[in-house]
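Take a look at these structures.
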Structure P
Amino acid sequence: MTSPNPIEPVQGDGPLAGVRVLDLTSVFMGPLATGCLADLGAEVIKVESPQGDVIRSIGPGGQEGVGAIFQHLNRNKRSVVLDLKSPHDLNLLLDMVDKTDVLVYNIRPAAMSRLGLGWEELHAINPRLIYVGTFGYSQRGRYAAEPAFDDLIQAASGLAHAMSKASGGAPAYAPVTVADRAVGYYAFGAISAALFARERSGKGQRVDVPMFETMTSFVMGDHLYGHTYEPPQGDYGYPRLMASTRRPYRTQDGYVCCTVYTNAQWRAFLSEAGRADIYDTDPRLRDLGTRTEHIEELYALVEEILQSRTSEEWRTALADHGIPIFPVHDFDSLLADPHLNDISFFELIDDAFGRKTRVMKCPSEWSDGLPGIRRPAPPLGADSEDILEPFQDPKK
């Protein structure tokens with residue numbers, strides 16, 4: 001059957017038009033990476049078991065198998081159901097590999113090999129294939145066979161510890177799937193680079209994108225800090241990010257983010273607050289280095305000053321000085337943000353069941369045309385017949 005209620009293709013095919021991707025991933029990380037490819041025009045075929053991606057059932061709309069979170073990770077894709085433990089279905093997938101540019105998976109490599117879908121087997125079928133694994137750990141270390149998920153990697157990479165150092169409390173997880181999403185975006189970049197390399201060499205290759213190592217570089221890029229050197233030249237942790245006073249600041253009528261950073265900004269901010277004398281006399285303000293050393297006290301000073309006016313009064317006063325300031329959005333106000341409305345970032349479409357569904361546009365913008373939503377997230381197996389029919393024809 002064909003996907004019900006398909007969305008008409010947007011003008012322009014996108015920079016990845018003509019690239020075929022077999023998406024053997026589920027949950028968050030892998031589907032985000034392949035979703036980015038789909039948004040930019042690649043034909044992404046989501047290969048699911050008869051039970052489907054577990055994320056299908058999460059949240060509103062999950063009773064139909066296309067829940068809220070699944071919608072955002074899997075739009076612009078097509079869905080095929082294959083039971084890879086069935087020799088017939090496995091052979092169908094192997095036939096598809098021969099006509100595929102990229103295969104992405106997120107189960108452990110040993111499991112792929114047991115299925116007969118390891119790198120060596122698929123590279124022999126299609127030497128131009130980009131074969132991408134998104135999983136927990138590098139296969140060269142002792143954790144190679146261990147399972148991983150977002151919370152675990154937040155803990156393992158030091159992110160939960162960094163949250164505790166900044167708050168002064170217990171270790172905590174960020175309230176977004178930051179490990180899955182950060183690694184998913186990195187995988188998207190790695191896949192794009194591998195496609196570019198193939199254009200030069202004509203050869204495919206295996207690319208592993210492990211969560212633990214990717215998130216360790218993500219966290220420790222800021223917080224290795226003094227231990228960048230041997231012997232260490234200071235402690236762990238970028239002080240500006242670890243400051244307990246680094247938080248949205250209260251004004252007379254709400255909260256704002258206000259970042260006073262450069263020498264000129266500090267002079268202008270204190271002058272606007274009627275405290276210009278502080279800039280010339282306080283040694284903590286001498287340069288970026290001294291401000292970083294004393295960032296806790298200086299953030300507390302900013303917090304004290306901002307409470308004297310409303311959020312809009314501060315926005316108006318600081319705009320001419322180029323000092324970044326922005327009110328703290330809640331989810332409702334973010335949905336109504338005038339800038340996002342200017343560019344129609346949130347858009348209502350009909351999903352595969354005719355439900356009005358709010359989607360977010362691809363955030364990158366291209367001079368040859370803005371990538372768009374070609375089709376909503378598919379019901380399970382919606383495209384099986386169309387896609388698999390040529391491979392089931394004995395005359396193919």
Structure Q
Amino acid sequence: MSGDGTLVTASAIVAGASVLRPGWLRSRDGRITGLGAGKPPSHDGPRLDFPGGTVVPGFVDLHVHGGGGASYTDGLADEVETAAAFHRRHGTTTTITSTVSAKPDDLLAIVARLADLVEAGISAGIHLEGPWISADRCGAHDPEALRAPEPAEIDRVLAAGRGTIAMVTLAPELPGGMAAVARFADAGVLVAVGHTEATYDQAREAIDRGARVATHLFNAMAPLGHREPGPALALLEDPRVLVELIGDGVHLHPALVRDLQQAVGYRRVALVTDAMAAAGMADGAYRLGSLDVDVVDAVARLRHGGAIAGSTATMELLFRRGAESLTGDDGLPDAALVGLTEMTAGNQARALRRPDIGVLEVGRRADFVVVDDAFAVVHVHCER
């Protein structure tokens with residue numbers, strides 16, 4: 001790269017808690033070297049102009065199983081690369097590779113393969129969704145692969161991951177579940193409560209032992225009750241917990257997503273896709289792990305039983321739906337735009353302890369997305 005690097009100008013740039021209108025951003029060697037409002041400085045190098053565009057931080061997806069016809073769940077390099085490239089085209093500049101429940105030997109092999117891809121920079125970490133989850137709330141996980149967590153297996157999985165396991169979703173009410181929460185948290189793994197029949201008190205205990213994420217809140221967990229509130233209320237009311245929401249219009253009613261954002265605040269919500277291989281593809285027959293999935297009208301369901309089997313969404317879709325829900329008669333307020341970038345990038349980056357991504361500031365990675373006035377992605381900048 002020559003001269004001053006690359007200069008980007010746009011009608012708006014979301015830079016931390018501020019919206020620069022108009023704004024400019026300069027990057028060099030994959031890092032942001034300058035940001036400002038108004039007329040850009042003189043520049044010797046490539047220039048990208050987006051009149052009418054808005055620059056936001058590159059999306060970070062904490063929970064995604066695949067896309068573009070490919071899957072993360074087996075850890076196969078060509079599949080992971082294809083799925084990651086598909087989501088990158090839709091604005092996800094940082095992806096976590098999510099697994100599904102697998103039997104012990106298969107799980108170790110999958111984790112070892114995914115660890116190689118994390119070390120190669122294709123993925124930002126592994127998310128183990130299962131196999132230590134409730135059979136009563138297993139959703140699109142193979143019931144035959146489920147089991148209670150045991151210390152010896154946890155140690156083997158952590159060893160296979162070689163420090164690349166970023167998050168694990170488990171049901172803390174299982175035998176050994178609370179000890180597993182503490183073991184993973186002590187190992188620096190982000191622990192999420194999900195696919196669970198936990199009571200309100202059990203969920204609170206799991207949080208006290210180190211759980212910090214609610215996996216796709218309300219989906220695959222005991223519902224709110226007036227005598228037994230269940231895990232959802234415990235996860236919602238604790239400020240230490242980041243709440244995943246699948247805002248695709250299928251998993252949750254849009255009004256619930258909007259009201260939850262307002263109730264807990266933008267800085268506690270992580271919009272996630274939970275996408276599987278069918279994301280971006282035509283309706284038809286697919287696989288999620290070992291299970292058959294049929295996609296009809298872009299909704300994925302297990303062939304046997306009919307449970308929702310992840311989504312066909314992208315982070316671009318979630319950003320657009322979020323923006324549309326927050327837009328009033330006078331357009332999208334700056335505070336809501338900033339909040340939306342928190343829910344699609346900043347909160348996830350903080351949860352992953354990644355100070356280099358998630359916010360557009362000098363010194364951070366030059367991972368950014370440009371959206372048009374209809375909130376569609378028109379440009380993705382991601383240097384690796």
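Taking -8000 as the value of helix-only ellipticity at 222 nm (-39500 (n - 2.57) for each DSSP H run of 4 or more, over all residues; to 500) derived from one of the structures shown (P, Q), identify that structure. Derived from the structure labelled Q. Please state which of the structures P, Q yields 2, 11, 19, 22, 18, 12, 8, 5, 2, 0 when P(r) over Cα pairs in 5 Å bins from 0, in percent, for residues 221-332 alone is computed from it. Checking each candidate, the match is P.
Using the calculated result 6.6 for distance in nm of label points 7 Å out along Cα→Cβ at positions 125 and 317, pick out the matching structure from P, Q. So the calculation was done on P. Looking at mean projected area of the Cα convex hull in nm² over structures P, Q, structure P comes out largest. Sorting P, Q by FRET efficiency 1/(1 + (r/R0)^6) of positions 61 and 133 (r between Cβ atoms, R0 = 30 Å, to 0.05) from high to low puts Q first, with the largest value. Work out the source of 3.3 here, i.e. which of P, Q gives that when distance in nm of label points 7 Å out along Cα→Cβ at positions 229 and 357 is computed. Answer by label: Q. Out of P, Q, which structure matches 1.8 when distance in nm of label points 7 Å out along Cα→Cβ at positions 285 and 301 is calculated? So the calculation was done on Q.
With respect to distance in nm of label points 7 Å out along Cα→Cβ at positions 21 and 157, the largest value across structures P, Q is given by Q.
Here, each number is a calculation from the coordinates, and none is a lab measurement. Just so you know, these numbers come straight off a predicted model, no measurement behind them. Cβ atoms are built from the backbone, for glycine too; each structure is taken alone.
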